[in-house]
Structure P
Amino acid sequence: MMAQYMAIKAQHENALLFYRMGDFYELFFDDAVAAAAVLDITLTHRGKHLGSPVPMCGVPYHASESYLQRLIKAGFRVAICEQTEDPAQAKKRGSKSVVRREVVRLVTAGTLNEDGLLDAKAHNFIAALACLGKAPKAAWAVAWADISTGAFFAARSDANALPALLARLNAREIIIPDAVSQALEQEEVLQELWRDGQ
């Protein structure tokens, strides 16, 4: 089971992994330490890895929404890993077979769509930037959507107007490809925006 966990976690290193174990989502290693601190839940351990106890915490499956909300609000991304077969099916493959699991969703601030996790009075935009030229005279393409409503928009902006556009959107999440990140570093007008955490 731990080998399966490690393989799935390796594919989602930048997210906390909610690993489904029966009626609970369990978190291990550094994910468990971080989640236990934010959620104020008990940090325990399960088994050993390389001779050291494996930190572990868990949250009930049926109450996971409130825990997700707190983790997202704290700035984490959460990969939801579900069991894709039941234990009886796994046993048909062999007595020591591990139940198959896979990540079925990556929850981020911009991808929330559960009513209980959203602010009903505001959009929940996720935005993406694309550089349409070379700095310092580059134009910028900006696309933004509210996944919970299906609203989608796009605009073109010059570097001088981009900070105001992004501030007006108040996006919960901005996706920036590496090439765009490098171009932004060259745009002096944008450096203050990124320093301020926008």
Structure Q
Amino acid sequence: MRLKVVTGGIPPGSRINEKMLCDEFGISRTPLREALKILHSEGLIDLPPNRGAHVPKLYAPRVLEQIEAISGIERHATEIAARKITPQELRRLRKLQDQIEAAFESKNAKKYLSSNDEIHRAIVQASGNAILADLHERLFVQVQRARTLGVSSPIRWAESVAEHVGILEALEERNAALAGELMRQHNMNSGKAIVACILELEKTQ
């Protein structure tokens, strides 16, 4: 259910058809409504009283605020990670980076976004700070819907891959200040591109 929302399977602004989802997942309305409550608590859907659940539209100012918040968390987490990351964690990041580059070369947006999400989470987890990781996850799931727009521009997609290379190299060199700043720049560059896409979509609606 969460995957359908964050990947656009249920488009922004659409009402959620409970009967259709019950049939699709083979469940009754009770567990479905419990799932909807969880998604509402995560900020992924709206549950107005007596009006039915729906997926909120993407609003540029709100998305920018979310990305700015995530950028701050990831910058700090990346700086911490650069000082304490283990060889095993670095190997995992390198593997994820290889997956990102392979997905980009084959223009497989789904695999790219999945590996991209994993590497961002893995860097935050490498900080070893559970509070940062918890805050990050709460925001990350909210902005995932918008992040799919980051691959709509071939130029920005290529830039993003290159930025990841720089972040990983700084982590491998244990250059905390550089790694953190590169992560900040990466997130803000992505944020600007995503907001631009949202504004363009608004013109057609």
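Taken together, the values in this text are just the output of simple stated rules run on the coordinates, not laboratory data. Source: prediction; values computed, not measured. Cβ atoms are built from the backbone, for glycine too; each structure is taken alone.
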Practice item. Identify which of structures P, Q gives the largest calculated value of mean count of other Cβ atoms within 10 Å over residues 150-157. Key: Q
Study note, to complete from the structure: FRET efficiency 1/(1 + (r/R0)^6) of positions 62 and 158 (r between Cβ atoms, R0 = 41 Å, to 0.05), calculated, reads 0.90; among P, Q the input was structure Q
Review point. Thinking of P, Q, which structure, once distance in nm of label points 7 Å out along Cα→Cβ at positions 6 and 46 is computed, gives back 1.6?
Key: P
Practice item. Match the computed value 28 of relative contact order in percent (Cα under 8 Å, 6 or more apart) to one of the structures P, Q, and report its label. Key: Q
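Taking helix-only ellipticity at 222 nm (-39500 (n - 2.57) for each DSSP H run of 4 or more, over all residues; to 500) from the coordinates of each of P, Q, which one would give -25000?
Details: P: -8500; Q: -25000.
The structure behind it is Q.
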**Study point:** Which of P, Q leads on Cα Rg over 2.2 N^0.38 Å, largest value
**Key:** P
